[in-house]
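Values in this text are rule-based calculations from the coordinates and carry no lab data. Keep in mind that what you see is a predicted model, and the values were worked out from it rather than measured. Cβ atoms are built from the backbone, for glycine too; each structure is taken alone.
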Structure P
Amino acid sequence: MKAITFSLQTIQPVLATSFQGDPNSDVSYPYIPGSMIRGMLISRYLKLPEVQSQDILSDEVAKRLFFDGTNRYLNAYLCSKERKRTLPVLLSWKKEKGEELKNEDTRIKVYDFSEEGITGDELNTPKSISELFWIATGSTITLYGINRRINIHNQRNRRKGRATKTEGEIFRYDAIEAGQAFQGVILFHKADEQLVQLIQNLLKSPDAWLGGSRSAGYGHVTIGDVKLEDSWSEVESHVEQRAKSNVIKITLLSDLILRDEWGHYAAIPPTQLLSEKLGSKESEVQLDDPKFPPYTDSVVIGGFNRKWGLPLPQVPAVKAGSVFVYENFGITAEQIRQLEADGIGERRVEGFGRIAVNYPLRDKFSAKKAKLNNNAEKIELRKEKSQNLARQMAMRILHKKLEQLLLEELKYHQLEINKITNSQLSRLMVVIRQALDENSCQPLKNLLKQLPSKACEQYKRSKLHQKIEEILKEDWIEERVEPVEIAGEEVTLTDDLKREYSLRLIMAIAKNAMKEKVNE
């Protein structure tokens, strides 16, 4: 398909607000949505001197450009080092728990659980990939993450310019950091040379503002590398080879908005929709349920209409990176081309519903991490009071990350509750409280050394002794929590924090075991 590709370089942090975090925070998507790009181009179009009316729905050219579905404004995903557009990480990719990509030199083994050759026995404790985007570099997959900036703001009265007694709430922005490059794509289903040239002209001005809180120092980007490509595809492989398989593997390259049989928005497999797409007027096709357990997740999609000054309705959607596999059904090369060109679901003009059919990936491969260059300006605080406040904020964010990691680890540490008594668990918790007060693991080590033979047997049979030894090595926390920096003030994971959260994890395991005993 004919397409225009272009880069978006973030000069300021960009706040493309998603529905994550608590009510007092705005968390940005890790990409620039296609709806924002389309909105920016609509705003530029209305400022053209030849456009007489501001009623865009009565403008036939505007309809063909932005609304009739022939042009698609795809999400701008992170650019790789080679200036290529990356794609969302598949939810079917799993790695061994504890294996982390510490730098560019390390490699980990990744398994695609949606492939038929993977049984699930290859990994002891499968875990999802934490990075967000990927690109193939030879036989290796390079994983990319997003640099973010977290800023704390204070609500102010617009007339007085300061916080008042009735206002002054503290809220947080978690935005895409400045100094990163994203690649956007505009697809043309019916290539009209006049419309293509008009879009290129709208992209000529390099400075643009996207997202929210523009007056507060957010949203400035520069447009560059505008190219017209006669044949562009998100999947670089031969369609004829992908059509030889007797299965249909659907990989979502963007979020998918669907309705169920009653017309309600729902995050469901696209089985019925694909059956309709692959069928014809003469014959009806009915796909069976997905073969493998669908590796999928759901998200809530919303938005904001700047023309109305109102938020858009919130709807559930299937998350990008989800994978669905349908067996015993063939597909032609022409059907693959049509599905990948059109996409599926609703709001495809804004980049939703992009798919890849039978994406040619290996069932297991090596992955490495790319190092992103962050050219953002460093903010330095001069006053000691401001520096202390920034350090406190960074420390709270670090503690929040540690709390989330503790909850994740707790899922993997289950005891044989019938093989240890509550009295032993209670005694362990008392000793851990003492260890926390003394900021030392010595009381716990002394307990393990002085255990009577019967108690020691209970610890071993319930696997508690083994788990305590593993946790006290602190491997579960090493290199998994990155330093937090706010306005130049950085806090890192200290030995005291490692010790504290290791002890708290052991206490949480004991508490969880006692609760399970009560619920039995």
Structure Q
Amino acid sequence: MASQDVEVEKKYDVGSDAPVPDLSAIPGVARVGEPREDHLEAVYFDTQGQVLAARGITLRRRTGGTDAGWHVKLPSDIAGVADAPGAAVAGPGAAEPRQRRELRAPLGQADVVPDSLLAYLLSYLRGDDPLPAVRLETRRTTYPLYGGDGVHLADLADDRVSAHPLTGHAADSEAPPQQWREWELELVHGSPDLFPAADDVLAAAGARPAEHGSKLAKALRVTGARKAPAAGAQSARPPRKKGPVSDLLVAYLAGQVSEILAHDPGVRLEQPEAVHDLRSATRRARSALAAYRRYYSDAAVRRLRDELKWLAGVLGAPRDAEVMLERLRRHAAELPPGPASKAAADRLEEELGNTLDTGYRKLQKALLSERYFRLLDDLEEFRDRPSVRAAGAAPARKEARKLVHQAGKRLQRSARSAKRARRGTEHETALHQVRKDAKRMRHVAESVGPVYGKPAGKIVKAAQRQQKILGDFQDSVVARDLLARLAAMPDLSDGVASAYVTLHTREVELAAEAEAAYWKDRKKSRTVLQRGVI
């Protein structure tokens, strides 16, 4: 398992002869500790197309210093890091302090990226191998900065760097290294307020905000290596009430693409709730594409919806087994203690555990497939360069009202069908459709939030409530059918069969309670949901 932390730092370009100023002159710094000198050597890895550098990701193996090992640094905008006050993500010029999520693993082998770190990169590498790109040698002098209460506020690193390109060509290996000097102010326990406090003192010594966001970014430029391609043409324009309706889907889809990429590593590492979170983002993206499909090219939307359906299905197998196992464990624990109850619980563990393991194996294989990587490419391509029809230029607020109203009518029709459906499978299937339509309405309402605000939020909450109630109903139905199958198996003892019957009866009761709760909530939410009023 990789260890991790969040670093908050600011870089400065500085001349080779500039003196390090009196750092105790920085407001809030009471004293400066003894400087420490280190010789660091790091090999940075990337693909031939420099896809990691293009996203602001660094992968390196560093020796020397106190943190020797493999490191991955992820920008906060793709790593789920909440910005601290005063710490922004560095853009071009890196003039502001920035946060990055740093993951670390032991040194291991020189040319083998540890699996615990590789899991965070595979959704960006997409089948390409990370290769040695640049070797950096750094002579670092670190000055620890302390507050009046003795708290270690920050470290100022004075780095003299030599960059060597590693492209495999003899001419490159014989070329003289590029060299530069930089200062790096990194918080330890201090506040981001320290950065503006330090700026004047460092500037007076000749420092200026760095033109690069990392040593690798500077090395790729100064060594003459091919410039990293742009990460994409993603629009930063937020949806506006009078802006085009197409902006609503682009913004919403961009959020779900970010969620998919953020939760991908957790699924690979089998972290709790990661499959649920990734499937939720996948479903949201597919649902929104369905709702907005009239504004975009049919072929592009259809392909994405089909592939997202495939991914949701692959994610669903282990997630559904996981939910069912947790549910039935809880209910089995309520059985009277004894050998029969234990045997029944053990069989449930075996049945659902096997399903869960099989589902996870298939999921891990899918996440390494060309099909999955192509889907990620296609999602980003649609996000960055959507194939908008003329209808997509219609005003967002006006069209958003129509979309929500249509989703409400769809939900109303499915609810009426469920009320008319005959008891049994037909009725259960109809209620499951209501759940899916409530989910779609929730996602549509989420997508129009930028132009409708609180009214859209009320719809989201109401739809989510119905979705949850009917989700409990569906879980009971699935559990009931599984228990009925197990109870009918031959060679069961009477005690074990009786335990399954008891659990089955409990699920029937829970399904009835959930359905009653739904019909009650439907009356309560009629204005908000069935009419889609915003």
Structure R
Amino acid sequence: MTPHRPRFESLATELRRAARAAPERPFIRMMQGEWTYRAIDEEADRLAAGLQQLGIARGDQVSLLLPNCIAFIALWFALARLGAVAAPVDISLRGALLADAIDLVRSRLVVVHADLMPQFAEVAERLEHVEHVVLLGDSSARCARPTLPYARLRAAAPVCVDPQPPVRASDLCLLLYTSGTTGRSKAVMISHRFVLAHGRLAIDGLGLRSDDVLYCPYPLFHLDATVLTVVPALLLRAVAAIGRRFSATRHWDEVRALRATVFDFMGATLAMLWKQPASKHDRDHRARLGWGVPLPEWAPQFEQRFGCRLVELYGLTEAGAMIYTPLDEPRRIGSCGKPIGPFEVSLQDEDGFEVPVGAPGELCLRPREPGLVMDGYYRMPEESLAALRHLWLHTGDLLKRDADGYYYFVGRRKDMVRRRGENVSAAEVEQVIETHPDVLACAVYGVPSELTEEDVMAAVVPRANAQFTAAQLIEFCASRLAGFMLPRYVRFVRALPKTPTDKVEKFRLREQGITADTWDRESSPKESP
């Protein structure tokens, strides 16, 4: 494992070190351009000085309402230099949800992109703690808070005064929000030590190299883009290539344009790429490795078609990634790998006892070194205590382990459907449905049953021009799933409601319930298999 740095290291210190060691080496690459280590370091200094002029100091939270852009990354490093905390906000939020996210972390300053100013202006007046707004770009939207052009922030002062005492590794660096797919979003408190340690674990677990170009098409307000892409590149003096957003039709074009050697995937994005029409350009790229979750059964065919290796891992915002597929061992389909790094890992039942090999249990973990898991949820002491109870971080995810120490994701504890005394893993049913050649994506969830507990329902996105019925889909699944796992209800939809990180918002589907266009297997016995 890569040796650890000194105790008092910070993210900005590592950037300074990289800028001195490799000043002209490219660091950040986007479709809009490329920036060297020296350029990012100097920009972080300029912005830090401007932020100081606005009164931003150690321990202050600053909300970033920005799409993927170079300003986002430079501001993150500038705030780290001051010992202030970046709190990037999901750019899809509007109204009360947006106001709650900013107020939750008590931001004194918000940096807003011009394209997002109209939705911010709607809530600006009700924000309790915001004193200043910095606008990136031009917008005609009127804001109820004092607004400063981003260019003036860059030119506000020539020198950044380093905070005293120096920023410590244990100081907060990021507040990353949970996805909110199963409840209200929480702001995860992440230290400098967390950020740097998990960057190194990603290097070790994925076998990353200094000549790699690490490509991430997901939002910078997500762990994948910041901690698992920008930071490993920083530590390796490699290149972080950040896309604007994931697109199945543009993915490989962007991989080629950015000269990426490593990319990450999540959710249904791999299936979307796989189901694109075959092209003579499928292998026309430099990518050698793709990492993410979940890894489908047809991964070997994907690798053959696109000429790159796929590996699965397991991680979460609260604890980074700590389970990686061993690169030097044969793949085990369905497994996310083995734990690495200084973590103690346990699969526990509802009473906190270790479950036997092969049985599903909640993944719980604790670090053997400080700072490798979150410091808690910001201003949510009860939720923090619940997650960190009994000296373990409880992930809420169900996994199982085989006799050789490989772990297998079963599903979210809150994403299990309880049907007539049986626990049905939504993830397992989704994986089977998505193997149907005419299914682009699906979401499986529970709906109330007249027999108490729940029935299984599937919302299915078919491929364009696909011709198949719900009964045919269930017949396809019947030979691949246990009978109690088969969905009773099937509803075809054009798209699934998702977060910007491609996680399905199942609570929205549950709220819609059983609609008029929902097929019911039990009321259509002649069509059922």
Calculated from one of P, Q, R, distance in nm of label points 7 Å out along Cα→Cβ at positions 177 and 297 reads 3.8, and the structure in question is R
Of the structures P, Q, R, report the one carrying the highest value of relative contact order in percent (Cα under 8 Å, 6 or more apart).
-> P
For the read-out P(r) over Cα pairs in 10 Å bins from 0, in percent, a value of 3, 15, 23, 24, 18, 10, 4, 1, 0, 0 was computed from one structure; give its label from P, Q, R.
-> P
